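**Student:** Take a look at the structures listed below.
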Structure 1
Amino acid sequence: MKAARYHGPGDVRVERVPDPGDPGPGEVVIRVTRCGICGTDGHEYAHGPAMIPLRRRHPASGHMGPMTIGHEFTGTVAASGEGSPVSEGTRVVAGAGRWCGGCGPCLAGRTNLCHSYYTYGLHADGGLAGYVTVPAEMCVPVPDACDDDNAVLAQPMAIAMHALSRGAARPGEPVVIVGAGGIGSLLIAAAAARDIPAHVLDLDEQRLQAARELGAITTSRPDDDGLAAARALGRTGAPLVIEASGSAGGLRTALAIAGTGGRVVMLGLPGGDVALAIRQAVIAEVDLVSSSAHVCRSDLPAAVGALHRRPVAKLIVSRTVPLDEIVPQGLAPLAAGNLTGKAIIATG
């Protein structure tokens, strides 16, 4: 089979590799049809390895060396191991993150914080290939009416669902989303699916237009007027803000518009340390929380359900390209900041 293999910064090669063997107990082999790429993939391609265990063995997955990337994948179960609850022929999406089930965070239901957590496509061979072998428990069946172009968005949509839960978002209560890029756009769709009015701040007019089509109630630039409008959502400021840009300026904006007793969720991953003026946030008792990955058993089914009820791929995906073109049409423009929407790779 063909696979997109990471060999180092600027060096991803589409190569022939052996097909996977039979799945072990509780595992499935998925014939991959679509795999998304995201900002993490772009960063690894341009500046890595930051997460990929290229030269040092990963403590949980055991992988070291060139690796098949891709952690947002969907497809059909080609083989099912003993004890697997998912049968052959089932269309599925995979959460991509593996947890142990027995450590403290797992027993508390926070499997995304598992002490031995790792992600297929970042720490072990992933889904930018003809086939991938994963635990069946991380897979969720896809309804027939949800096509592959929408199903492939389920893993990042689950991350958005988790961020809303981390912020204790409630139906009818407004949320300000700072940044309408890849994960920000899915946050808007996730908020709409949960009847949460989303107000969006972004610098790019194209992204703001897409945000409106995805269901944002208002869209603004983070200028004086935009910040004033965000603060006006509550008596003293916005009750909930989710920072999805990963920029220092975005996080400062989120803190500046949060109201007394409000909540700020840090979802975007900054590229380095960020200096913040938090005196006012402390005085106003603003809850500052972070959100990492997703809880597969709750967030992934919610994401699949939302995408089934309302397909959004046409509003989020800007291009679907064959696996052979992943570098020139996918990773290179993503790393250069030249993609206006999400790129999906057709692996089948």
Structure 2
Amino acid sequence: MAAMNDSPSCRIDADAPLAERNTLRVAARARWLATVRDPSALPALLARSEFAGQPVMVLGQGSNVLFAGDFAGLVVVPAWRAVQVLEDDGGRVRVHVGAGLPWDALVDWSLAQGCAGLENLALIPGLVGAAPIQNIGAYGTEVGEFIVAVEALDRSRGDVGRLSAAECRFGYRDSVFKAEPDRWIVTAVEFDLPRRRPPTLGYGGVREELAARGVVEPTPTRVAEAVRRLRRRKLPDPAAIGNAGSFFKNPVVDDAVAEALAREHEGMPVHAAGAGKSKLSAAWLIERAGLKGYRAGAAGVSAQHALVLVNHGGASGAELLAVARHVASTVEARYGVRLEPEPRIVGATF
């Protein structure tokens, strides 16, 4: 890896390895990699002649990406992470957060400030800038509920704009940023966090975890502790084995389809998804299809959680993608339900 130049605001490296920059630990390389310390440097960076017409991707902690090949373009790593309180009226806190701040650091910050809302999203990997792209969610909460606006560089115009929550078009693991990945680079997110809010306890065993710990008053901090214990117990640690967390979205189907499947398969979890839709558990479908712990060489499905693909050591992105396709085709053949991946797949289509 050779440094092309270095400045206080940006460092650019050529032929950069990415194996240590993605949690699946897939070996891949980027033609260029720019570590950007100041978002104001982005327009000039992207205007450089050597990057003209080249693909660009933003890479944070690499917890939501599968490299099925090298990236023949520019990888941008956001390294700005300032947190600025814009307003605090005693009941709500409005805060502006740089895209490069680790997500769980923001959760900890919000709890220290006495805020509620983000506790169910504790321990989700990645950076703040990735949160609105995926509209990250867990244990009955989605981040879009608390986002006021997102600041993002519009590459089609070359300047940074501010998108309201409505303009972000948040959906289930979806947003305008995910729909148009080549247009937007998120630079900051503005949150509106209440100091008091009824806890969300009815999903994924949170209430049971609190009860097991003898918690009578489920404060945001205690809920976050419960969520972290649940995640550590259920999900493999990327530091111990390469993985990108939940690999598949929970499929959303028509109510009639869900009802028919529930009648045919006793115990199938079904959750209301609004507007005549129901959400199924991808983990349940995969496990009941006999694929929990499935392995093909060094690539496989976690024996700890059926929703997680794992790299046992040395698996290529193509091998992991082949496992993902096998899982999806097996589930579709058995249940007639199509699974879609959560991570961005680079160098191939699903």
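**Student:** Once FRET efficiency 1/(1 + (r/R0)^6) of positions 258 and 338 (r between Cβ atoms, R0 = 30 Å, to 0.05) is calculated for all of 1, 2, which comes out largest?
**Tutor:** Once FRET efficiency 1/(1 + (r/R0)^6) of positions 258 and 338 (r between Cβ atoms, R0 = 30 Å, to 0.05) is tallied for 1, 2, the winner is 2.
**Student:** Where does the value 32, 27, 18 come from, among 1, 2, when semi-axes √(5λ) of the Cα gyration tensor in Å is the thing being computed?
**Tutor:** 2
**Student:** Where does the value 22.0 come from, among 1, 2, when mean count of other Cβ atoms within 10 Å over residues 162-169 is the thing being computed?
**Tutor:** Only one of 1, 2 returns 22.0 for mean count of other Cβ atoms within 10 Å over residues 162-169, namely 1.
**Student:** If distance in nm of label points 7 Å out along Cα→Cβ at positions 66 and 90 comes out at 3.4 when worked out from the coordinates, which of 1, 2 was used?
**Tutor:** 1
**Student:** Taking relative contact order in percent (Cα under 8 Å, 6 or more apart) from the coordinates of each of 1, 2, which one would give 16? All intermediate terms of the calculation are to be shown ahead of the outcome.
**Tutor:** Details: 1: 19; 2: 16.
Comparing all candidates, it corresponds to 2.
**Student:** OK, next. Say we calculate FRET efficiency 1/(1 + (r/R0)^6) of positions 146 and 298 (r between Cβ atoms, R0 = 25 Å, to 0.05) for every structure; which of 1, 2 gives the highest result? Walk me through the intermediate numbers first.
**Tutor:** Working: 1: 0.85; 2: 0.05.
Evaluating FRET efficiency 1/(1 + (r/R0)^6) of positions 146 and 298 (r between Cβ atoms, R0 = 25 Å, to 0.05) on every structure, the highest lands on 1.
**Student:** Quick check on the output: 0.8 is distance in nm of label points 7 Å out along Cα→Cβ at positions 98 and 114, derived from one of 1, 2. Which one produced it?
**Tutor:** 1
**Student:** Right, another one. Suppose FRET efficiency 1/(1 + (r/R0)^6) of positions 42 and 290 (r between Cβ atoms, R0 = 30 Å, to 0.05) works out to 0.90; of 1, 2, which structure was it derived from? Intermediate values should be presented prior to the final figure.
**Tutor:** Numbers: 1: 0.90; 2: 0.05.
Computing FRET efficiency 1/(1 + (r/R0)^6) of positions 42 and 290 (r between Cβ atoms, R0 = 30 Å, to 0.05) on every structure in 1, 2 gives 0.90 only for 1.
**Student:** For FRET efficiency 1/(1 + (r/R0)^6) of positions 186 and 314 (r between Cβ atoms, R0 = 35 Å, to 0.05), which structure out of 1, 2 has the highest calculated value?
**Tutor:** Largest value of FRET efficiency 1/(1 + (r/R0)^6) of positions 186 and 314 (r between Cβ atoms, R0 = 35 Å, to 0.05): 1.
No value in this document is a laboratory result; all are computed from the given coordinates. Keep in mind that what you see is a predicted model, and the values were worked out from it rather than measured. Cβ atoms are built from the backbone, for glycine too; each structure is taken alone.
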